[in-house]
Structure formats: C-alpha cells, structure tokens
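Once you scroll down, you'll see the structures, which are given as structure tokens.
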Structure I
Amino acid sequence: MERLDQELQQRSSLSLTDFDILSMLIAAPDSRLRMSELADRVLVSRSRLTYRVDRLVEVDFVVREECEDDRRGMWAIITDRGRAALEEARVGHEAAIATWFFDLMTDEETAVVHEVMSRVSEKLSRNRHRNQL
C-alpha cells in the first residue's frame, strides 16, 4: 500500500486516501456524501478523514455544504477540478495496481480474490443498510 501511495503521489497531486475519498464521492448519488457516511466508507480515522477533506477543499477538489435537514451534518461534494484530478490519476493508479497485484496472480488466484472480495462487499452493503435503518 505504501508503494502504491508513493507512486500515486509521484504521478499526481493525490495521496491514496485522497484518491479513495474522491472515488467514493464520484460514485455516490449526486457526487456527494455526508461526512459521517464518507468516514464509514474510507478506511481512515475520522480525524484523518477531516484533515484530508480539508486539504481537498483547499485545492478546490471538494466543497462542503451544510445538510439542510440536519444543521450538524455536512456534505462533502466533489468539484469539477476534483473529477479531473481523479480521472488524471486513475489510469496510472490502475496500471500500478495491475503491476503490483494482479499481474502476479494466476487466473485461478484472480478468481478466488474476486469471489472473496465480492462476499466482503455484500456483507459491507448489508451492514451499511442495517445501520441506516
């Protein structure tokens, strides 16, 4: 992970955490997530997430808006500059993941990893749904 992070930062202005945050936002409905939901999806502490989002706001990759239905809540929303930065970084990052991970596996190993990660994703989705109820 450190190697992927270093290579990503060398090719772009994004850290691996920044890339993850922007990826979560671009995939979300209306390209926005509540900060609390973003914290649940990104694998960093809430304080580190706040720090990284603050940095992304400074470079105009993300904006924050108050949640109209909950004055304590804040939306994180990807900007056009954030979309462009993510797209620019994506190709090289995907190539690095292939080099350091997928290219080292046989087709059978890739199938096993896919199956396991699909089960993990399903469980996370079920748990996320339960937490929203």
Structure II
Amino acid sequence: MAKGPLVDKLTSGGRKLVELADAAHLDVRSALWLYRPESDDWVLVMALPEAGTLGPRKVYSRIQRVFALHRAELDPLKLEDVTVIAADDPLIQLFRIALRTGPGISEIRFSQNRIDNTLIEDALIYRLQ
C-alpha cells in the first residue's frame, strides 16, 4: 500500500487504471483512494458488482491482466495498492450518503469530514455510483 501523502503519480495511476478497467469492460461502479490512518497508508478501492457475485479473486485476476498489459502507464501504481470490494459494500454505501458522481471520472477530494458519524480522514474520489 502507498505510504505517506498521496502523490500526483499515484493519483494519475489510479485514474489511468479506472480508464483502462473501463476500456477492458470491467464494471467499475466506484473508485477512490482512501487514507487509512491506522496503517498510515492509502489504498485504491474499486467497487464492482462482480466482486460480490463472482468473488474478489476473479476481479483481481481481471485487474491483473490490465496491469500486465499497461505496466509502464500505471507505474508506480501496483496491484498491491488496489482493494476490490462489492458495489454494495458498506463503505461505498456510506460515501453515497454524502455524494455521487456520474459514470465519468472525477477527482473530488473529501477530507476531514463525517458521514453518518463516521470520520473520513481523507479520500480522493474518482467515481461514486
């Protein structure tokens, strides 16, 4: 996982991964960088319906293929920086209380906010549907 501040290279790599996943016909409903203060790291959370129906392992396999085909474009982003969850995961449901985006890719910084009494230290949201 990415340690320290979220740097431009990682944010552009995350954005590029979402674009490439879309082009590979993965159904990325939500994607965001989430800061985890307990481990002082960032994780790129990608929410797909298939993670709930087929399981995350199948989705990781499909994302791994995207990495294999586009390694140079995604560098320094690594598969280890990505967490796959179901599109109806409680984390995504929590974020959807506060905001939603369209199907495009945004860059919305969401820092030091509470949603339903849950503190979100920091996040960078690309898509939230």
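Computing helix-only ellipticity at 222 nm (-39500 (n - 2.57) for each DSSP H run of 4 or more, over all residues; to 500) gives -22000 for which of I, II? If you can, show how the numbers build up before the last one.
Details: I: -22000; II: -11000.
Comparing all candidates, it corresponds to I.
When volume of the Cα convex hull per residue in Å³, for residues 40-87 alone is computed for each of I, II, which one produces 93?
Values: I: 93; II: 71.
Value 93 for volume of the Cα convex hull per residue in Å³, for residues 40-87 alone corresponds to I out of I, II.
On distance in nm of label points 7 Å out along Cα→Cβ at positions 16 and 80, which of the structures labelled I, II is highest? Across I, II, distance in nm of label points 7 Å out along Cα→Cβ at positions 16 and 80 peaks for I.
Once mean count of other Cβ atoms within 10 Å over residues 24-31 is calculated for all of I, II, which comes out largest? Don't skip to the end; give the middle numbers.
Details: I: 15.0; II: 18.2.
Comparing I, II by mean count of other Cβ atoms within 10 Å over residues 24-31, the maximum is at II.
Each of I, II could give log10 I(q)/I(0) by the Debye sum over Cα atoms at q = 0.09, 0.13, 0.14, 0.16 Å⁻¹, but the derived value -0.22, -0.48, -0.56, -0.74 comes from II.
A value of 29 for relative contact order in percent (Cα under 8 Å, 6 or more apart), calculated from one of I, II, originates in structure II. Upon calculation of distance in nm of label points 7 Å out along Cα→Cβ at positions 32 and 64 from the atomic coordinates, which of the structures I, II produces 2.8? Among I, II, the structure yielding 2.8 for distance in nm of label points 7 Å out along Cα→Cβ at positions 32 and 64 is II.
73 is what came out when volume of the Cα convex hull per residue in Å³, for residues 8-47 alone was calculated for one structure; which of I, II is it?
It traces back to I.
FYI, it's all coordinate maths here, none of it is from the lab. Computed from a predicted model, the values in this text were never measured in an experiment. Cβ atoms are built from the backbone, for glycine too; each structure is taken alone.
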